[in-house]
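What follows draws every value from the coordinates through simple rules; no lab data is involved. None of these values were measured; they are calculated from a predicted model. Cβ atoms are built from the backbone, for glycine too; each structure is taken alone.
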Structure I
Amino acid sequence: MAQRLKTDWILFVTVLVMVFGGVLIVYSASSIMAQMDEHFRSEWHYVERQAMWGLISLGIMMALKNMHYRKLQHSAVAMSAISVALFLLAVVYFADPANHRWLRVGPVGVQPSELAKPALVVFLAFFVTWRARAINNPRYTLVPAAMAVGLVLLAVVVADLGTAIVLGAAAALVFFVAGLEWRYCLIVGALAGVGLIFFVAAKPYRLARVVKFFDPQFKVIEKWDTGGKIKSRLEESLAASDTNYQLEQSKIAVGAGGATGLGFMNGRQKLLYLPEAHKDFIYAVAGEELGLIGSVGLLIGFGVIFWRGVRASLRINDDFGRYLALGLTVVVVVQGFMHMSVVLGMMPTKGIPLPMISYGGSSLVSTLASLGMLMNVSEHAG
């Protein structure tokens, strides 16, 4: 008889609570804006779509939770996953020439960069397990891996630097745990640093956000930019919502919440003050309405995911499961902490959703698919 697996109830319940809580917070953050929008005229517009995607995502999560993770340890699965991700990223580049982010079929929009996250982790887990005995072989391991990961990162970073950083962090950790030598780690780190600087500088609005974060009044820039050309160029690249205004409103929201918050639906900053309140700055809405208690609660939720993911990776008895659990954990938790850091002013402004909480179908599908696989590994780890 097949062994009956014990559900990781701690992780499972944590995810369900966060998904349900996310739907409620999306409703609070978006209802007024949706009602005012001439295209919708309904306070339920965003929350209905979020609930629909939540049900679809939970179905995907349960399917992956109940399917043995080792079925993913196959060259056909790994290569198909990475190939589909690259194909969709290539298609979106031309299908959405303005932003390179969305593939739209009627009312449904898909963000390939979100779907690339679990696909890349599955590929990495398979590839690193397959080449485990020769992980430091440049010709047969490092170069092919660099080409595959590099192609995905390049395709993603064109439009979404934040997601590219998340994917890069997952890849780096998997290879480090697999035994990548320090000299290669340093080389990869140096290349990543150069790449980050290049892609920030390549887009004036990205560079402006970084400069505004470290030098809000351009005082340092003005000392050696006597003609004001650099300052003028950077300011021209910024949209109104890219300035410190958004961050200031976010901090006001979090500060106004105090210890216990203003109460559900009672937040003020979401009322035309805080742009994208239901997406990129939803943690600020949670902080204002639920206070320190709610903010810390969300932080604890991601802490639990981190704990159960690391625990699973340490207790599982095969390399594929170990790398899969590590990669999936990093993808979800790092993105969550990045979102919170931006909202709290600890990082330059970057549009990145809070997993399971922010509005967005692609993000929800990607996150719950990742967590379904993570639960599967955790349950087999015992």
Structure II
Amino acid sequence: MKKMILLGAAAIMMASSASAQMSLVKDLAKKAASSNPMELATVLEQIEPAFTNPESANDVLTWYTAGKAAFGMYDAMYGMKSLGQPVDDNMMCQALSAGFEFYQNALPLDSVVEKDKNGMPKLNKDGSKKIKTKYSKDIIGVLTAHMGDIANAGNIYLQNSDWANAADAFGNYADIASSAFAIANNVAAPDSTLSQVRFFQGYSQYQIQKFAEAYESFTKARKLGYTENNIVDFQTSSLANMVQGMLDKNEYEKANAFIDNALKGDPMNGTLHDIKGFTTELKDGVDAALPFYRKATEVDPDYANAFFDVGRCLYLQAQKIIDENPNATNKELVPKIKPIYDEAIPFLQKAIDLNTNPDDKKAKNVLDDILYKFEVMGVK
């Protein structure tokens, strides 16, 4: 009995807490119409607990109120700055970014079932419930009106190397500027602009080692036609870092599946084929990896690492024959290993010729060892 009473008391407290949060939100909604930045900052501070309360977090009014306060704070500070008054630029940009986040959270929650005078849901001809929105028109108007502002905020964050906020700002711009409502209102950004913004979103994410997010942003940028700033290298490097993280966890199948999917969209990327070879070599050995390394040299004849990997794998194949025949004479070994070395040499030489790093001697070291073995075995 005591347990039931305690549980009942807890339920009443939770209900009271939820009701209190919504009551607070309704009070703050009235204050969110203020034009005083400090008052709006107080609204944003006081509404924060409502973001995690189950009831208030799923109520559009919570996010709409927060967004209205954040955008109001930005607009008020922007107006002050336009008049030459001192403002905290960082706080102003943060208010703008927060406004975008809050309003984008509000939009999917802004759907209310229409009811008749008896409180029953109104139905469409197909039997589905009639849905109306309360705040969406205002939200969409504010978001589209501030697209240029959030893009400028992204540039400011970028110049200050504030990578996390830059990534969020650029992402907010691209999401809104390519949205269905932006298209419907004829304010959608052209692909040329979106592609550049997605690149800088990915670049910012790359700087803070959010490689999965960076890869996605670079992929979007390339699909929109972006080709500048070594984007292919950044995209591939992001993928390589992601794959390395999977391999560190021995997730070979996951890594290979991810690379295969990347290759479907970018089959002429030599680095991807080379990475595929690397992951295959770790799991299945040199013989299984060699075809992927060869493919990398075919699709990208200027990629030094791929030529080295082919030469290295051939060298290892020959070395395996030597190791498995410890009692064989040079006369017996030469016919078996010379054809393999002969094939490896031009790949290694090409890797040396293409390599732009004078400190990278790995291809030269392998080639020198082959030539030394030829000398010892009397091969001319």
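Structure notes:
- Structure (I, II) behind the derived value 22.2 of mean count of other Cβ atoms within 10 Å over residues 213-220: II
- Each of I, II could give relative contact order in percent (Cα under 8 Å, 6 or more apart), but the derived value 7 comes from II.
- Entry that produces 41 once percent of Cα pairs over 41 Å apart is calculated, selected from I, II: II
- Which of I, II yields 2.4 [distance in nm of label points 7 Å out along Cα→Cβ at positions 37 and 61, calculated]: I
- Structure (I, II) behind the derived value 0.45 of FRET efficiency 1/(1 + (r/R0)^6) of positions 101 and 269 (r between Cβ atoms, R0 = 25 Å, to 0.05): I
- Each of I, II could give percent of Cα pairs over 20 Å apart, for residues 173-316 alone, but the derived value 67 comes from I.
- Of the structures I, II, the one that 24.8 was derived from, the read-out being mean count of other Cβ atoms within 10 Å over residues 69-76: II
- FRET efficiency 1/(1 + (r/R0)^6) of positions 149 and 229 (r between Cβ atoms, R0 = 35 Å, to 0.05) - structure with the largest value, from I, II: II
- Comparison of I, II - label where distance in nm of label points 7 Å out along Cα→Cβ at positions 133 and 309 is highest: II
- Read-out distance in nm of label points 7 Å out along Cα→Cβ at positions 141 and 277, computed value 5.2, structure in I, II: I
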